[in-house]
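I've put the structures underneath this note.
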Structure I
Amino acid sequence: MDITLPRDLEAALAAAAAAPDATILAGGTDLMVGVNYHGVRPSAVVAIRRVAELQEWEDRFIGAGVTYRRLEAGPIPGLAQAARTVGSPQIRSAGTIGGNLGTASPAGDTLPFLAAVDASVVLRSTAGERVLRWDEFITGPKRNARGPGELIIGVRFPDRLPRRQAFAKIGVRSAMVIAIASCCVTRDEDGTTRVALGSVGPTPIRARRAEEMISAESRPTEATLTEFSRLVADEVRPITDHRSTAEYRRYASGVMARRLLERVLS
């Protein structure tokens, strides 16, 4: 195994260009599971944990190397709530938002928030920079649009984020768990509401019909909350696997979205 340990972004980009198919290692919380339990043996690794430029957090830009530990202590409520649900304190101190995007798991905990706020992913190589919206970057379960020799530089948010944000997930236990279903709801001062869900489709899902319906309601009634929950459940695309059934995931999505909406309305 050939391991490169760049200490700045220029060196990291050069290393990625020299080995376009290299595995990019940040916190290693996903990669090491593959190495230890699933026989993953990368021929080349570019370890970017020492690259300070990837750990920058300025205004509406979060570098790919920012850890869950920093996110959970940060000023963005929905992202902080999502980060707090990730693994153990040790995992949160190592795992990064860039790694969550790179893995592109349907169960990625930060991904529903990124989808709800229409975040963009910044990619860079020695040839230049690309910016892709979250749904352009995440192309399928554990698949993304990062090209050979490219690095995920970070996440870019719109100029203004909704003040009211809430995240929750459901698992087989209350902590250190992979989501059976997860959800983020945001609501702006003008009533515009966004709903994004994880673990209930091949990629994060935006419940667009539910969003449109509830955004038009300045004071949702019991009937509109019930309809909102139904629409969310109708829009997800869950599967049955070793963690849960499709039926439970669908039901849980509607219940969770309604509870989060009630939270941001209160």
Structure II
Amino acid sequence: MLEKVDLTAKIAKQEYKARFPLLRNRLYDLQKACWDAGIPVVILFEGWDAAGKGTTINKLTQRLDPRGFKLYPIQAPRTHEVHMPWLWRFWLKVPNYGEMAVFDRSWYGRVLVERVEKLTPKDQWRKAFQDIVDFERNLSADGYIIIKFFMHISKKEQKKRFKKLEKDPLESWHVQPEDWEHHRKYDEYVVAIEEMLERTETEWGPWTIVESTDRNWARVKVFETIIHRMEIALQERGQALPVGREAADASLETQKAPETAAAPAAQPTEEVKP
């Protein structure tokens, strides 16, 4: 599955500079429109260490109205949280109607790092697949837009980025010993990621695999995907789309067809199917 993703995808710098401001403005307008319509949005980012989750989220939130969204960087559960049902701490972070929640990592840690690093018994992370599907189904049934990204880079590219970060005194703290340990288990993580994508791909919570070797390509694809999903949600609810500022005329998908695999239902073209 992941080996079929074209990680050479990129966009010219001048084209990025021309298109990105349009996408950023369009997203701001759609945030306001969803606020007025009472449509809540959940955006989550999973992906390899150093794949660009943090920088992409930074670009995503820079020009949004801070009154209308919250950002949650997810860490291991705290002492009191481990005594509660495992999804409890994520239910607490579900946004209000009309608001947006952005997750830097998410509940998928249960079937990724907790699985590969053997932090959770097998029977529990196996059960978590159905827990996740039910959780997202409940959100969708209540009107939530669920947008899920997996930021994908190769093992070689990850190593290159780790070494570059370590050489910078101001950035070296980003690379910890556990990051190198995860890197050595890249192939094990591939197995876990592919099962995660397959078992949690749904009509209400489709995955978008983002080719992240070129950071500009990744950012444009993320913005276009979010914009598309928000526009569809507004139209399905009979709401008029905001006018005045439009997104880029052509999407990335007109330049390159995304790699797809079998999916339970047809989805918009920018949502890559595992």
Structure III
Amino acid sequence: MATAKTKTGAKATQNLDSESFIMLSKMSGESELSMEDKLRLLYEHQLADSQLDSIYLLRGELPLEVQDLEDDIFGLTTRVGNIQAEVKAIEKDITQRKLDVDNARALVEKYTTQQSNVKNNREYDSLSKEIEYQGLEADLAEKRIREFSVVLKERKEQLEVALMALADRQIDLENKKKELEVIVRETAKEEEEIKKRAEQIETQIDERMLNAYKKVRNNARNGLAVVTVKRDACGGCYNKIPPQKQLDIRMSKRIIVCEYCGRILVNGEFEGR
């Protein structure tokens, strides 16, 4: 059983930045603050960060949902613009084809009238060819008009669907933004106060120690980088801590890391201060 636990702990520790712990362990005595003060500051920073995490958790997926809706609206707006441009081009083409039909039919009528006044077969045959050619031009233009009309109907249907989807997304976005704004407004004051407290704490923590803390926190699944010992176990992964190590933790003379999860362990008495 102990062997299995050790393997599990080693694997979990690999998920965190082990170099950070080496760095932290070498910092004792490098500043005017005692190691106990340093650990207490780290723990207070952890409390502030955890409070901020709770606020952000309250917002849930709303920020991501707002971003997704904004992306959808951008894509739909682009699609609507493209379809509208295509509809306009098709309508313009249909209008031109209708003019072509009218011109061709007018020429057919003109050449047919001229055939009545020709003086020889050569002129007659020439006009007949022109009549046939213009008739074919008119028929081809009418065929294109029918084809473009079908495409135009499809594009207008697509445009209607896209516009409805865009309107729905805009309504959803407005509602989500209002919902998010209410939550942000309700927690804005508390969030600002916590951030200020965290900033004040950071000014008292060695930069290298702060960076190491942030690395550990970023790699920790629940954002806990500094935890206390509770019921003889790590407050982060709940694995048992040996009595001698618990004594060392209470003395706060050096940085002690959980061998299973890699979190920094501090005196439980910090919780009540």
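All of the numbers you see were taken from the coordinates with simple rules; none came from a lab. Since we're looking at a predicted model, the values are computed, not measured. Cβ atoms are built from the backbone, for glycine too; each structure is taken alone.
Using relative contact order in percent (Cα under 8 Å, 6 or more apart) as the calculated read-out, with 31 as its value, let me know the right label among I, II, III. Going label by label, the one that fits is II.
Of the structures labelled I, II, III, one was used to calculate Rg and Dmax of the Cα atoms in Å, giving 38.9, 127. Name it. It traces back to III. Looking across I, II, III, the calculation of distance in nm of label points 7 Å out along Cα→Cβ at positions 130 and 162 that yields 2.9 traces back to I. One of I, II, III was used to compute helix-only ellipticity at 222 nm (-39500 (n - 2.57) for each DSSP H run of 4 or more, over all residues; to 500), and the result was -14000. Which label is that? Matching structure: II.
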